[in-house]
1. Looking just at relative contact order in percent (Cα under 8 Å, 6 or more apart), which of the labels P, Q belongs to the structure with the highest value?
2. When helix-only ellipticity at 222 nm (-39500 (n - 2.57) for each DSSP H run of 4 or more, over all residues; to 500) is computed for each of P, Q, which one produces -23000?
3. Taking mean count of other Cβ atoms within 10 Å over residues 2-9 as the quantity of interest, name the structure among P, Q where it is greatest.
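What follows draws every value from the coordinates through simple rules; no lab data is involved. In this text, all values refer to a predicted model and were calculated from it rather than measured experimentally. Cβ atoms are built from the backbone, for glycine too; each structure is taken alone.
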Structure P
Amino acid sequence: MWRQFVDALDERLADRPWIAGDAYSFADITALITIDFARSAKLDLRETAGNVARWYEAASVRPSASA
């Protein structure tokens, strides 16, 4: 299941900066939390998920990510 989620998210982010389009939204917040919880459960992002890695880096440096 995790790999399918990452693959689908990677595909979604192929042509947009944020999940729902050009603006950061609740969809990004939810996915960021999901990925952070998954990492604590030892589920990592796939090495081939470059779009997710780019998005995760951008989402993680936002001030709200450290709240």
Structure Q
Amino acid sequence: MNIDRAVMAFAGLVILVSMALGYTVSQYSYGLAVFAGLNLIQASFTGFCPVAMFFRRLGLKPGRAFG
């Protein structure tokens, strides 16, 4: 797995967990999904993603987007 795929998988997991928490615990949990979506949008324009830096430190191979 490369960094690009790991970032997408992590973002998907965050969004799904946020939706589940929003449905079962509190509607304020939907804000986490909004944050994840906004972070994906800004990363697509700037190439900066804190999660990608974390996965790089874990030793994942670079991909095309977060190389």
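1. Largest value of relative contact order in percent (Cα under 8 Å, 6 or more apart): Q.
2. Source structure for this number: Q.
3. Q
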